[in-house]
Structure P
Amino acid sequence: MNIHQLQQDIIEYSKTIGIDKIGFASPSPFMELKNRLLRQQELGYQSGFEEPDIEKRVRPDLLFDQPQSIIAIAVAYPSKMKIRVVSKKGERRGIFCRASWGKDYHHVLRERLKKLEDYIASRVPEAKFKSMVDTGELVDRAVAERAGIGWSGKNCSIITPEFGSYVYLGEMITNIPFVPDSPMEDQCGTCNKCIEACPTGALVQGGQLNSQKCIAFLTQTKGFLPDEFRDKIGNRIYGCDSCQTACPVNKGRDYHFHDEMEPDPETAKPLLKPILKISNREFKEKFGPVSGSWRGKKPIQRNAIIALAHYKDETAVPELIQVMKEDPRPVLRGTAAWSLGKIGGAKAKEALEQAAESEKDEEVLAEVAKGLSFFH
């Protein structure tokens, strides 16, 4: 078997199945990463969505019997919508981050990796694979960095010279000994624009993120959002792009290579008020196909309530009063109470005063009190 020829053929084939960049890496343990992950754990900077076993995150040989190499792939996604919808008075809109605009990338990249597996197996029948996208044990960015896909930016994203950081990543461990690519030199230099742009100071320093403060993480939590972050969220209902849009390498980058990644503007930038009373079935139909729906409708609804407060949308007061009075979920009742206080007006105040008398839940009552405090 001529490894060099096979590798070249794989690179050529990958272009025909919608893979925009491919690289090859050694499967040796990611020791430098291990130290960083241990430090993150000590500082309490993890999100809790990661694989809890750090050894599994840094040692491919714990996931695969005698790995010989890892193939990393990148697929570029759009940063601008072809059809624009505008948020206007009485019809305010929220926004999903760009990585959640098209069809759920986990499915898209898994399909691409499966085609790649099938192609390699047709050439090397004894080939074995383990592919993963985002939810696997390995750290996608560490693999991509080692495979020369891009450098690890100060914004904790992989930045490619071709597509900036607007890329999805996936990888495949295999028993074929491919020739590894060389990692790319860091090109961030003295630029700190992403760190300066982070609304909550979650980028502690270049390449170090406190997930607990990161809006992308916060929008996915299910409880009450800590007070200090509510005004920072703006109209984001899932994810955050501030550290990507601030990056000079991303300026003007907008790639529309893949139909399934094209955003439906009504889903990517949805009207906020209808979200407040969306049924489970409607939520599944509208948002089910995008990656931002994975935590269900509750976080999206809570974030929509906060976004209406951000806009001080008086037209939403009747809907927010209804949520505060009738929603069975304390987090939504309480957040609506806070939002009503932020928006203000006689109707909101009257409803909050009534809720202070009738509400039984302690946490919701605390939010009602916060809402009323805005009137003093």
Structure Q
Amino acid sequence: MFKFGGNATRIATITFKRAMSTQEPEVLFETLNNAGVITLNRPRALNSLNLSMVTAMLPKLQEWENSKHMIIIKGAGEKAFCAGGDVKAAIDRVIGPKFFFAEYNVNYLIGKYKIPYIALIDGITMGGGMGVSVHGRYRVATERTVIAMPETKIGLFPDVGASYFLPRLQVNLGLYLGLTGDRLKGKDVVKAGIATHFVSSKRLYELETLLSRCKSDSEVSALLNKFNEPPEEFSLAPHIKHINYCFAASTVEEIIERLEKVQNDWSVKTLETLHQMSPGSLKITLRALQRGAQLDLAKCLKMEFRIACHSTEQNDFPEGVRALLIDKDNKPQWKPKTLAEVSDDYVESFFKKFPEDKELQFFDAKL
């Protein structure tokens, strides 16, 4: 093993310390007039969330709920608001559950936040990025916004409260987005009901400045409405009746049967997409969305925590991350390999409760 000599060791240590001291925090917390501003600050990693970021966000959000008029959250750089969670770390059986525990607590707090929470979802917004935006009161999309929940492609399932918000989208759109991972862009994000407003990216600085001066929710709402641009026709409009019909089916197999009956370009493409996904993830996702439709956000997150933790113990989540993000061979070896091999017992095993001390606990739980 190579060893540094005395001088070299000192130089390396000083260089490392300098690098550490000049490194900007991964999440920035600033006050702008009446607003607490959170900036997700990992632009090279498309602002993806890691354990230290969500751990820092929770106490700050709690503190600011009682001392600010509103929260504004945004991403550094021009490419992404937040491309998701750091799944390379989340597949670890120790780090994964800790990350999900902290992340889901942040999602839960945002969902019950008392003051206006405004997410500027400019750029790529996927997975964990949806979790720190969609549960808030206001979500502002721009022409650069691209949203998706692509988890079934990496052997996971749409989490961060997706089992709550996806089934509540109109015309089975949420089931379609959750199973296929399809992307929506720009004004489509408002049309789908995921964003509340659309503002051109070049006006975001002005919007943020003016928002920060607001003193009430009614002022925030009026200002956002003033900046909001009218929607255009939904790009999925020609397929809505088929989405509604196909994704109303109660099993993945029946969804596929219905898609095969439709027989048009959209249904062929959708079938191709579904056949690339982890068969186990598709069935787990459908069940989670079906159950989540009847549950509140807190219960959805508790359910998702069980599925996420069980996923770190199984083949498909680590294998999907390996194939798509680490080795990048794009050849995941799913187990089970086919939908027919995904038994009901296999699916149910992901929903199994843990002992009470291993379940998801919320920060405000009564002890």
Structure R
Amino acid sequence: MSRRPIGIIVNGVTGRMGYRQHLVRSLLAIREQGGVPLADGTRIWPELILVGRNESRLRDIAERHGLTDWTTDLTAALARDDVDVYFDAQLTQQREKAVRQAIDAGKHIYTEKPLAEDSAAAVELARAADAAGIRTGVVQDKLFLPGLRKLKRLVDGGFFGRILSVRGEFGYWVFEGDWQPAQRPSWNYRAEDGGGIVMDMFPHWHYVLAELFAPVRAVTCVNATHIPRRVDEAGRAYPATADDAAYGIFELEGGIIAQLNSSWAVRVHRDELVEFQVDGTEGSAVAGLRNCRVQHRSVTPKPVWNPDLPSGESFRSQWSEVPDNDEFDNGFKVQWEAFLRHVVAGEPFPWDFMAGARGVQLAELGLRSAREHRRIEIPELDR
């Protein structure tokens, strides 16, 4: 069995997502399984170069995982001939400059979302990458969640008939940081540092809605900063200037209406941190991160509204579990494998910079809708 090494810069590995999901659960897991197999029997083998700004934290991570190649000098790393791919999991504000450097260096690029702080910059990055002839990708991990893969199977199989609506709930209570430490970094709640739940979650909602159901044609959004004061990692109080909740209505092609609530100021009373209910003429489904339940038209009960009597029906028990029928690997790892096959073997990979730019566009127009208190139609982005 031959091994095809591919040099990958991992920038932002000291952050939560960069470390846990991309380094440990994806790239190191790929190495542990012997690489990514190709049709000819070759295996793609990631050779990792860790990049970050904090030397001591980089050294600690490298030593913890038996890695020896790390640096705080991104320019020098990009100049190396043995580097094929640049990956970026930095703060959004730092991403555009680094991605431009990688384009100029002729490296293939895979990056966390959002690709840039606004859609104009994101489209410009896509055009520059096209002109340089490099392959690009943006993380769209929720498409690979077991629950949404089961939901996609139902859509593709015609289970719903004509889809009428999608309702989604995402979020959990992020502690303010005073009497309990916050579960998310403080920059998420400062607009001046690129924080805000609209820019964080609307790019996700864009690809989930477009890939599973239909393109988004209009958005109406109300956002809020429900918790105006938080405490940072050093115990200092600071004003929260970014939105921590967003309530969106998305009009999809074909008449489907999607209502998605995103909040870091909500206490969870559902089975999973994110759930989508899809209703159609022939059936309905509720999908989360891992599970998916369905109720077909033929077994739909006939409840009658009567506020004077307690309900005699156990509504949750009237739904059936969708079987796995497959093995579901970590979603970040699955997309990494697809991107590496795209780079090495030219296999299709639709989640490129333009896909990322459309997600940024939806977040941008969602924020505009909230500011202007009106519905905004989504124009086509010209590549």
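Of structures P, Q, R, which gives 6.2 when distance in nm of label points 7 Å out along Cα→Cβ at positions 126 and 342 is computed from the coordinates? Display every interim value, and only then the final one.
Details: P: 6.2; Q: 1.9; R: 1.2.
Matching structure: P.
Just checking, which of P, Q, R has the largest value of distance in nm of label points 7 Å out along Cα→Cβ at positions 102 and 230?
On the way: P: 3.8; Q: 4.6; R: 2.5.
Going through P, Q, R one by one, distance in nm of label points 7 Å out along Cα→Cβ at positions 102 and 230 peaks for structure Q.
Out of P, Q, R, which structure matches -11500 when helix-only ellipticity at 222 nm (-39500 (n - 2.57) for each DSSP H run of 4 or more, over all residues; to 500) is calculated?
On the way: P: -11500; Q: -13500; R: -9000.
Going through each structure in turn, the value belongs to P.
For the read-out semi-axes √(5λ) of the Cα gyration tensor in Å, a value of 32, 29, 20 was computed from one structure; give its label from P, Q, R. Walk me through the intermediate numbers first.
Values: P: 43, 21, 19; Q: 32, 29, 20; R: 36, 26, 21.
So the calculation was done on Q.
For Cα Rg over 2.2 N^0.38 Å, for residues 198-253 alone, the calculated result is 1.50, so let me know which of P, Q, R that is.
Working: P: 1.17; Q: 1.83; R: 1.50.
It was calculated from structure R.
No value in this document is a laboratory result; all are computed from the given coordinates. These numbers come from a predicted model, not from an experiment. Cβ atoms are built from the backbone, for glycine too; each structure is taken alone.
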